[in-house]
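These are the structures, in structure tokens.
No lab work stands behind these numbers, since they all come straight from the coordinates. Not measured: the values here are computed from a predicted model. Cβ atoms are built from the backbone, for glycine too; each structure is taken alone.
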Structure 1
Amino acid sequence: MINRIYLGDRSVTGLEINSRDSQVRIKINLISRLPEISSDWDFYDAEDLIDGYLVFSGVYYLEISPAGIIPGDYIIDYELNEKKGTGEFIIKTVGQPNNIHKGNEESIIKIRFHDSWIENRNKKLVV
């Protein structure tokens with residue numbers, strides 16, 4: 001299902017890590033889903049999710065770089081690679097400024113996982 005998303009001109013607004021369940025949730029201010037019959041977004045908004053989540057479970061690798069920067073804000077790029085029973089998701093954002101990083105610096109979240117799905121703002125599965 002995550003392979004049907006469009007995240008252009010969107011922002012990461014949160015990151016939740018559930019270590020006990022090996023889950024990572026990335027909150028996005030607006031997730032657009034592509035129509036089932038097309039691989040083009042073409043401004044389709046009938047299935048948009050405001051403040052939705054990209055959810056990854058069975059996470060066996062998580063990297064947030066560079067060290068010291070909080071990922072968030074404008075999404076620069078993202079990539080999903082899935083193979084039988086496993087996948088890798090990489091999202092690049094503008095990092096949040098802090099005392100060390102002054103902003104406009106790229107932040108990368110890399111997740112290797114076994115399963116993924118989308119949830120609405122209430123953390124309910126979206127089919």
Structure 2
Amino acid sequence: MQPLLAKDLKTFLKRFDNFRDGEFRLIEVISPTAIVAKFAGQDSAREFDWVSIDFEFNGVEDANLIDNKKLSFIDMNDGINIIHENEKFSFGVGECSSIDSIKNSTCYITSTSVKYRQGSF
């Protein structure tokens with residue numbers, strides 16, 4: 001897995017159009033402080049081919065997770081967002097622009113670091 005740095009967040013999410021109309025495939029709790037979330041979306045760097053991205057959140061401090069059986073029902077029209085604020089990364093489903101809006105999201109994770117791995121669709 002590669003670290004996702006705060007300075008690269010906007011560019012990274014723009015490359016995948018924030019996973020708008022993508023698929024939220026899986027949430028896996030690795031440990032009390034590590035969670036993996038898997039998505040599929042179109043990659044503009046690969047002529048909009050569909051790829052999968054695994055995000056690994058480490059140093060998890062707060063989370064509201066959804067059961068994997070319900071992930072297919074989440075509306076991904078607005079995609080996801082990851083914000084870096086106060087030396088923490090906050091992930092949320094939907095068009096979230098602040099930590100407060102992320103905490104009102106259907107699913108969110110706040111952690112000290114984020115890594116990602118790209119795979120095939």
For relative contact order in percent (Cα under 8 Å, 6 or more apart) computed as 26, the structure of 1, 2 it came from: 1
Among 1, 2, structure where volume of the Cα convex hull per residue in Å³ as derived comes to 94: 2
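For mean count of other Cβ atoms within 10 Å over residues 12-19, which of the structures 1, 2 scores highest? Working shown, then result.
Numbers: 1: 14.0; 2: 16.9.
Result for mean count of other Cβ atoms within 10 Å over residues 12-19 over 1, 2: largest is 2.
Can you tell which of 1, 2 yields 0 when helix-only ellipticity at 222 nm (-39500 (n - 2.57) for each DSSP H run of 4 or more, over all residues; to 500) is derived from it? Please report the intermediate quantities before stating the final value.
On the way: 1: 0; 2: -2000.
Answer for the origin of the read-out: 1.
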Given 2.5 for distance in nm of label points 7 Å out along Cα→Cβ at positions 68 and 108, calculated: source structure among 1, 2: 2
For distance in nm of label points 7 Å out along Cα→Cβ at positions 4 and 20 computed as 1.8, the structure of 1, 2 it came from: 2
